[in-house]
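Participant: For reference, the structures are reproduced in the following blocks.
The numbers here are math on the coordinates, done by the rules we state, and not lab data. Note that this is a predicted model, so its numbers are computed, not measured. Cβ atoms are built from the backbone, for glycine too; each structure is taken alone.
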Structure I
């Protein structure tokens, strides 16, 4: 897998840049101009959707918006959607959005991806966008961030889903399954490898008596 972060023989690199939003970036996001009555998304042939300013309505079916280029254009009401407040900028779970429309979901995924945050939750699901680069977010150092943590205590990551399955199996004594799906080249095989590596790390961290637990877990956990 190609990547700009090369492997080294020293300590694992700090994964924070690829997992957490920096305080400086949060301040920039919160300062973004926003008008709860006028900030909307409009269709765009190049970008898919662009931010625009609502000018008014024409009857019950049409709305007039001002595009970033300055052009004023009419769209059907169902073609535009409201933009979410700045507090949802790069939000970790798109199901929490106030306005759950297609442009808003795509925007969150795009903005997080551009910030090197490739994992995003969508309710019970975890969405990953393949960066086609090697980010240092699957190292032993990254594993320790998620080990024994609840999903809402750590940033979105495949490891959070893995640890949830592990804890449910160990505490509730119930079999666990994980469904990894996507188009060709999306990274299904790579993510499956990361799941298995996480379980191996968790099992290796157990005391001597935990060896049997590790074997039982790998036998009971089914990856589809």
Structure II
């Protein structure tokens, strides 16, 4: 038990202290963006389940690879908060509350939104590339996936989880998240699973760029890509 406790302290200690301090000091005021995202997700779920609201939500937040790219890019930001129709909404709400909340405390609200968008956009763009490659390629997708409705926060959640874990030296956790997504694709190869891997790939590029930027001579070391927590704005 002592070994397990030491591992947990080494893995999550810095992250726990950061999140706890913010919540104790500011309570729910520490995560206003996250609370807004939870409310927006719940609102979209309610509206899209009404006969009068389904098409409205589809028009502003539903993305399909068969649609023009410009339209997909316009809809992608809101698609983040439109729960997938085939999954329970409580799962999306819990994911947003926990992962977005931790990320908002650790990174700030605007960095969290930017990273969430980058991860989601990577998945959206990958779908088009994968369909173009076809099923004969390891990275390819069947043509039928072009008609799949692509919404929900899962790609953003996976991307944020990996980035925050890397920032706060929870490397084991980041590795487990990545391994889980690889296993997901191996067990059930589908559009969502491969989009999660695309989101992770995009976030790992961001991690690498952040590490390189903070290794330049003369830069302040606090919050560097070496794993120290970021400087709050």
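Participant: On relative contact order in percent (Cα under 8 Å, 6 or more apart), which of the structures labelled I, II is highest?
Facilitator: Going through I, II one by one, relative contact order in percent (Cα under 8 Å, 6 or more apart) is largest in II.
Participant: Could I ask something else about it? Work out the source of 17.2 here, i.e. which of I, II gives that when mean count of other Cβ atoms within 10 Å over residues 32-39 is computed.
Facilitator: Label of the originating structure: II.
Participant: If you don't mind, another one. If helix-only ellipticity at 222 nm (-39500 (n - 2.57) for each DSSP H run of 4 or more, over all residues; to 500) is computed to be -10000, which of I, II is the source?
Facilitator: I
Participant: Where does the value -0.39, -0.95, -1.04 come from, among I, II, when log10 I(q)/I(0) by the Debye sum over Cα atoms at q = 0.08, 0.14, 0.15 Å⁻¹ is the thing being computed?
Facilitator: I
Participant: As an exercise: distance in nm of label points 7 Å out along Cα→Cβ at positions 48 and 144, calculated from one structure in I, II, equals 3.7. Which structure is it? Show your work: numbers first, answer last.
Facilitator: On the way: I: 3.7; II: 2.1.
Among I, II, the structure yielding 3.7 for distance in nm of label points 7 Å out along Cα→Cβ at positions 48 and 144 is I.
Participant: Can you tell which of I, II yields 4.1 when distance in nm of label points 7 Å out along Cα→Cβ at positions 40 and 184 is derived from it?
Facilitator: Traced to structure I.
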